[in-house]
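Undergrad: These are the structures, in structure tokens.
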Structure 1
Amino acid sequence: MKTIGIIGGLSPESTVLYYTNIVREYRGMRGDENYPKIIIYSVCFGEFTRLVEQQRFREAAEILVEAAVSLHSAGADFALISANTPHMFFEEVKSRSPIPLISIIDALAEELKRNGVRRVGLLGTKHTLTHPFYADGLRKNNIEAIIPDPGDVELVNEIIYDELVKGVVRDESRGLVVGIIRKLVRRGAEGIALACTELPLLITGEVEGVKLYDTAKIHSMKALELALRE
């Protein structure tokens, strides 16, 4: 059984989700407590966020590279970044990492294709939705990304950073996000990707009969699958 490395702290709330997802899914599959070893490297969320906001992207990517190197030194066989937005640096970090990295975008695309979804609405941070890395990654898998209107992008970004990353969950915010999802469905979304690993804290399941894809769970389940693979 392989050892999983998690680049966490981006945010602490999503890091907890990854850990519990992996352990609970293993227990459900095997019915015992012999789940894989998990090593977590928690980066400084404030420092990373400031560098991204200041567009000091090289320094932000370096934080993730250092985390991957540290996980390798600690004994991890592979790693994943437990957040969507930092995947804007995925290719650089992957090229410099001494261990394989699992992409959240590829894991999502695999699940969408399995379900026959070719047009997906995206919800996430402003960086995830306004930088091309996420939509381009899905397009390579022949999946079209539908992005919310600019005002809705700002609203979701505020809910994520002002509330969810701090563990605050409000019914009012849930209602606002449901309204945005309905707009995406009217524009042709066949599924909705919760492309921020904190969003499942706010909403899960379906809206208007359209499935919500929990990227944190999909990503962590992919890690478990690889850890158990002989």
Structure 2
Amino acid sequence: MRLGMPESDFPDIRSLEIFAEMDQVHFESLMRGGYVQTFPPHVDLIAEGDPSDFLHIVMSGSIDLFASWNGRDSSLATVRPIATFILAATIRDAPYLMSARTLEKSRVALIPSQDVRAVFDVDSGFARAIVNELSQAYRRKIKAMKDLKLRTSLERLANYLLREQDRCGGAAGFDLPFGKARLASLLGMTPENLSRAFRNLQAYGVTVNGSRISITDQRDLETFAAPSPLIDDDRI
């Protein structure tokens, strides 16, 4: 269902760093041109190669960013509320390099890319915030590349579980946010390799029951995983 941009969503959108310092008149102008749409699970929102007509903001639900080549798909990132995607294509007026689909029922705000670029040219606070956001995105991609190239598949899984545990508040038990097939794709593994890796992590205090993860030996897992803030800390 497509709606105009409800004013009740303005505070949440305004709280995002890229909108926080911009002039109020420019912010309201962007909101007037945008709208909100609710999508069911597993709906394709954008396709790589398409023109970047809109800046997307995830208001609720979650989004899978993925890419395809030669008959193969690979998940690249998960976007959770409240966050934008894919900002670089919007600013450059360039084709999307990734596709996006909903993982669950999701509310997404869409702001015309041409409006975003017009305000970027005249609002210095907005422009600085976008440069900072793109810099952070670049650093996240460098960390993801280091994770993929410097770690074994078992080390990648161990560190992913530690990051997910932290996101869930640090509890010894937590649920995976999506299926194991997608997790394998996200970690650059086959489903078979992921199953083998989970079995191998039992030696370090990890037990799996469906989507439920239990860490029974925190110190042993952390010693094996050797997490690094220069790879695993999204705040740096």
Structure 3
Amino acid sequence: MKRTVLAGIAAAESRRRALLVVTRLTDGAQCLLDAETCEGELPLSAEQLTQARSFLDAGRSASLDGADALFARAYVPSPRLLIVGAVHIAQVLAPMATAVGFEVIVIDPRGAFASAERFPGVQLSAEWPDEALARLGLDAATALVALSHDPKLDDPALELALPAPLFYIGALGSRRTHEKRLERLRAAGLDALVGRIHSPIGLDLGGRSPAEIAVSILAEIIQVRYRRERA
């Protein structure tokens, strides 16, 4: 693999940007393709570009159609879960999500909640959610759950998350709480996007304890992730 290609892969990974490397197997010519650009010494036809971008969207590596022997290798960001609110549910959800392969970050400016004692081994951010999300970036491999039950924390996170390409957005709260939340988000100009929020959050498994709710949330996140990839 050429040095410029390796540098491109490293740059994409650092920015959590999906990338496809297409290689012609007969001579090693390559190009780098993302959602907007295609660069390199290997030209692709319009049909091959369309097919390659479908592989990119699905995070799939496979051969491209055509006379040449072309193989497309997908490099996609690892799945990430951003949890707003260092509450009891988050204490269970964070290690479970880590165990199934998610990078987990718990965001809560309340130091008494977001402590290493309550979240051993979990990445914590003491920033306000809008500051943390602006720094971390929001991409299609990221899920966000708002669990604080405090509009001062949840609302700013949802206002940034809704226009972003996250694959899952969920918010804890009763139906009445969620209706009030929707009113505030609509007032913020997000009426066309509020349907993206999963609330009541999680699959309806019938559980009530924090641990059971955490299981239902993670199950729904996994379900949505794989249904999207099959679409």
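Undergrad: Who wins on distance in nm of label points 7 Å out along Cα→Cβ at positions 34 and 58 among 1, 2, 3, i.e. which is largest? Working shown, then result.
TA: Details: 1: 4.9; 2: 1.6; 3: 2.3.
Largest value of distance in nm of label points 7 Å out along Cα→Cβ at positions 34 and 58: 1.
Undergrad: Any idea which of 1, 2, 3 comes out highest on Cα Rg over 2.2 N^0.38 Å?
TA: Working: 1: 0.97; 2: 1.10; 3: 1.15.
Result for Cα Rg over 2.2 N^0.38 Å over 1, 2, 3: largest is 3.
Undergrad: When relative contact order in percent (Cα under 8 Å, 6 or more apart) is calculated, the result is 26; to which of the structures 1, 2, 3 does this value belong?
TA: Working: 1: 26; 2: 19; 3: 15.
The value was obtained from structure 1.
FYI, it's all coordinate maths here, none of it is from the lab. This structure is a prediction, so every number in the text was calculated from the model and none was measured. Cβ atoms are built from the backbone, for glycine too; each structure is taken alone.
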